[in-house]
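Scrolling down, you'll hit the structures one after another.
Just so it is clear, none of the values below were taken in a lab; they were calculated from the coordinates. Note that the structure is a prediction, hence the values are computed from the model and not measured. Cβ atoms are built from the backbone, for glycine too; each structure is taken alone.
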Structure 1
Amino acid sequence: MTQQNQPPVAAVKPQELTIHDDTRIDNYYWLREKENPAVIAHLEAENAYTQAMMAHTAVLQQQLYDEMVGRIQETDSSAPVRHGGFYYYTRTEAGQQYAIHCRKQGSLDAPEEILLDENALAAGEAYFRVGVTRISPDHRLLAYTTDTAGGERYTLQIKDLATGKLLPDRVANVSYSLEWGNDNRTLFYTVQDAAWREYKALRHELGTDTAVDVLIYHEPDELYRVSLDKTKDDAYLLLEINSKETSEVWALDADTPSGSFFLIEPRQRNRRYSVEHRAGQFYILTNDAAPNYQLVTAPVDAPGFAHWQPFIAHDPDKLLEGLEMFAGHVVVYGRSQALPTLDIHDFASGETRSLTFPEAVYATRGAPNPEFDRRTFRFVYTSMTTADSTYDLDLETLAWTLIKQEQVLGDYDPANYETARVWATAVDGARIPISLLYQKGLVRDGQNPCLLYGYGSYGASMSPAFDQKRLSLVDRGFIWAIAHIRGGQEMGRAWYDQGKFLHKQNTFTDFIACGRHLIAEGYTRREKLAIMGRSAGGLLIGAVLNLAPDLCQTAVAGVPFVDVVTTMLDESIPLTVAEFEEWGNPKDKTFYEAMLAYSPYDNLKAGVYPHILVTAGLNDPRVQYWEPAKWVAKLRTLKTDDHRLLFKIFMGAGHFSSSGRYDYLKDTAFEYAFILDTLETGDWRLEIRD
């Protein structure tokens, strides 16, 4: 074996970590020293080893990449959205990595105006991402933010769309919140502290020195983050202060942006709410006395809790997730039995109607709906076999009009595939939904390779939506499975509560139950099962590998949150304090012991593990690169098998790996090649649908 093909060995530099009279020795704590040349050398050695160990799959990677590129309409445009006399859209051009933002005035036949060409902005940058774009109310100015490192600290700039020139106004270190006052001169934005927390909101008047921008709010409590929004009718700017369990909202007349915000309702522990406006009434979606949320109203001049009146009652079987407000209707996004719902309330008649959907397993999401005075609602319908389809819904008749369907090039025919919903049984008897995609005619003989994907945190629901990249596995006989485990909200708020804090183990045992179910029912077998998760889903994969290392043949853990205890004890790390309400505070011994019981890094032990691929981003502010780096280093010393353990770290990116659309497909092709090469699958370069 050449030196290049030998796995890197991290130097052992023990550090004692003591809390609750419990002393742990962390041999790899030093890997967090980002400026230490030895750390960079170690990470580069890991990349070199991974490249060497995957070199024999180069042809397969190229084939997978070519397949994915071959299915996309490389030169394409989004469905144009009417807003203020213009039609806005983005488009892509073959060979270019990034989107081009455009509009046409008056009609779709008008000349195109390019607002922002991300490709030009990204020239010379190894990483590039646009964060937020906001058009001014008079449609003359474009405010936008960019990140060139992957660290999610954005720079705000404003472009004069008449001249094409940038205004001198420029602000660094802004976050994802950005809103215009109705005077077309005032911008509101948020900035981050050293721990990446959005803690201040400021007001900027165009043409003034950004150094003297007015501080409109400073949130000192590290549990809370500050964000900005605007009501759909453009009447009010909203200042939202949220922790994961508690909300507080302030409002400002958007016509007087130099005025003062007024409070809707003071924060009260575990009360969450969000606000919309219509005709002098605030519409407030809240969990007060309603775990799955209810919709209440309050007059603008008396918006507090004492004046909240029921509008849509709480339903224990349906989670209310959000609103799309129009002058004559409100569309309510919901979720029931792990499927999305759309309910349309007519203000004139008082009637509420629910949409029905054509498939048993599907997903929907709202599309841009910027205009308040519209009688159509735009949304996207999709399933694991149906490509994203953008519809306009007539809010009076509920008739659907197809505006655009994503093109899947090549020989893709949805009739050749099937999607299904099956249910596994958890250790405590709970029924866990699993969404499946596979080729029609599947035989449940245990011989099918399967990729089981999961997340299970933050109440994030995993949608069974279309993804053309999956076809490169499904066309090779794979079953693609999504485990809708606890910690998400697919089955309502209780589904989330049963997968967080002291109940976090449910997330992991649910996923194992899903894998066991697929094997027991003949969909696959252990030697042909791969599992995958990213970020908190990477925590899932790490925990499952400790609890059930015999579950699968292959595992992919993307940017995994695996060093739970040490990270949650360090309040200088981004996200830590805010996430005390997701994982618990380990300074409380009860939570400390619960975390220590599942933290993947702390529970590694000698034994046989599957083939494992781990990814990370050096500039990742969400999961620090050293968590997966330490996990891999420790695992190398404990695994007793000869299975592959590969670590790929993006040295110039963050949480979301490569930013360009083609580069991202190469990353996916690399992961798929690892899966195909490590499962007992034969030569998959040859075994593909004709």
Structure 2
Amino acid sequence: MEQKKWSLQIGGRILEIETGLLAGQANGAVTARYGETIVLATAVMSKSASKISGYFPLMVDFEERYYAAGKIKGSRFIKREGRPSDDAILSGRAVDRTVRPLFNSRMRNDVQVVCTVLSYDGENDPDVVAIIAASVALSISNIPWNGPVAAVRVGKVGPASTRGDASSTRGGGLILNPVNGEVTDGSLDLLVSGTEDKINMIECASKEVPETEMLEAMKFAQEAIKKIAGFISEIQKEVGKEKSAPALVQGTEEFENKIKELLLCEGLAEALYDKDKKVIEEKTKIISEKISAFIKENYPNEVDKLKEVADIVSEEVSDEIVHKNILEKEMRPDGRKLDEIRHIECKVGILPRTHGTGLFTRGETQALTVTTLGAPGDEQIIDTMEVDMKKRYIHYYNFPPFSVGEVRPMRGPGRREIGHGALAEKALVPVLPSKEEFPYTILLMSEVLSSNGSSSMASTCGSTLSLMNAGVPIKRPVSGIAMGIIVDQESMNKKQGSTNTKFKVLTDIQGLEDHYGDMDFKAAGTEKGITALQMDVKLDGVTIPMLEAVLIQSQKNRMEILEKITATIAVPNPEMSQYAPRIIVMHINPEKIRNVIGTGGKIINEIIDETGVEIDIEDDGSVFITSTDKQSAEKAKEWINNLTREVKAGEIFQAKVVKIMAFGAFVELLPGQDGLVHVSEIADRRIEKVEDVLKIGDMVAVKVKEIDSQGRINLTMRGLEKK
């Protein structure tokens, strides 16, 4: 392909797209540049159908490269990048969740999108650039795809910024594609993707932002997305390849109609409607077995192929049934009203030896979240292409197979587990106490024990219960809810996404409604506002009016759940568990840190070995002593005090003679602090030779006579013989 470049001003900077230079053998390949952040996106499709059956085989990989930021991997022994960092996995998920809904779900060609960060300037987020680059790569390739899409990040930092062009800011402090420092200090970090007229992916961390302000930020994002998506469309028209015919899973019209008929005759419409998830699974399994028997009897030579076709038809018919019943009758599978939350139970403190526990059960979804408190030195060290930092609040999420009644190998966390843990984590960050208020490292582990929809929001609610049970002084409790939407696709197409599109908002979606619904919208926050959002869709996107309706309803539902939480535990426990460590915080003169550390760490290791405590020292002189034993902690504190405190005139010490000179003796007042007793100050009588009275190792009483201008300590023993 001929090398070409296109540019667009967005957010006060130039977005540049280039093709024809790199990765020429991919079906589609582009580099997207924003500032000095550059991402290469490639899209490749297999020529034949995948050997994997049952779903569309799309792979999206986000590759960080340390060289992009001019860094060498921190490990002393391994310098090659290995497993993706959690941040890279979350970035890959954002790209995946943006592009996946725009593929035909019946496609069976393997498709792989790889986004490689080639250059990172420390300011412009590669997530946004990667989504745009992936969109262009897919759009200009021959891969069948219903794009383009685009993405922007929106920040909020008080008054409107004056940076960049007029389209980069809006009154109220909204900033388009803020640089990293602005996001860190602001109240909103919102990543939005979508088409020219719809939004199809949201990822948000915010500091209790009200729903009205969040909606304004989404509208602001949509304006910029429309501009970028139109820009990509022009590139596609100019250099885009003709789209190939994909390998689709499909049977003859006659066969598919027959399967639809059988599904309805066998009672699929009735089987989907039961309050018990297991009952639905059992009924639909029986119907599936009858369909399989029909295929084996009538199409013995095409069983595998037609079974997959039948499964897809079953999915489509089920989807149609659920949509029709909700849109026309407001009838949900488990019989609830559209805005009704399932039964909720909250418990705390159910495990005797842990520092804090919260058990949150909503319907058939149950999450147990356990809090563990540690020393400041237990902070997680993050070393990635983008950041080097320490993290004091960590949330992990486990989703074992028994939670959904399945049998499968127990391996490490996948993308889903990492994503759900990150969502629950960001939901609680805004209400955590500062390190000065509560210097502990806080690790939460959510164990999903049963799942039927929105285990991530159950984990968020369980986190609030667990933190308050552990005595962590959070500012306000946080609750979370998963919302869904059912859209009349026909009316959306006719009205081209206008406000007249028919849709219904669902509260607290269960697994079946998530599967057949059009949107999974997770909202978490306090009574003051939103702390985290995440949205995925099954269709090409949703409109601003739809999002407004979802935000309004989710706020009401979050307040209902907060009432359940605070009825169980209203405020954080005033006392921590007896098994939790206690931290004593001291502040010493930074110049005295070396007195505590000692040569090669000799002194601090001696203190730790003698007392059994953990000691963390920061450059500003903050000292954190952590121990489960109060007496040991106090001993370590006194030891450090003696090592670092300033000697004052008039103080009396029991000191050790450490050196004898002709003119007097040097004695150790405190570890590392010596003073001089001049020969004339040893006794009330005249002393000829110091050795006649003192020997090295003697313990003597001395008084600080003065500290001269050079910091030298002059002592006297006169009048202290009896002491």
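Each of 1, 2 could give FRET efficiency 1/(1 + (r/R0)^6) of positions 31 and 511 (r between Cβ atoms, R0 = 30 Å, to 0.05), but the derived value 0.60 comes from 1.
Of the structures labelled 1, 2, one was used to calculate distance in nm of label points 7 Å out along Cα→Cβ at positions 151 and 399, giving 5.5. Name it. Label of the source structure: 1. Looking across 1, 2, the calculation of helix-only ellipticity at 222 nm (-39500 (n - 2.57) for each DSSP H run of 4 or more, over all residues; to 500) that yields -10000 traces back to 2.
Ranked by distance in nm of label points 7 Å out along Cα→Cβ at positions 7 and 607, structures 1, 2 are led by 2, which has the greatest value. Each of 1, 2 could give log10 I(q)/I(0) by the Debye sum over Cα atoms at q = 0.08, 0.10, 0.11 Å⁻¹, but the derived value -0.65, -1.08, -1.34 comes from 1.
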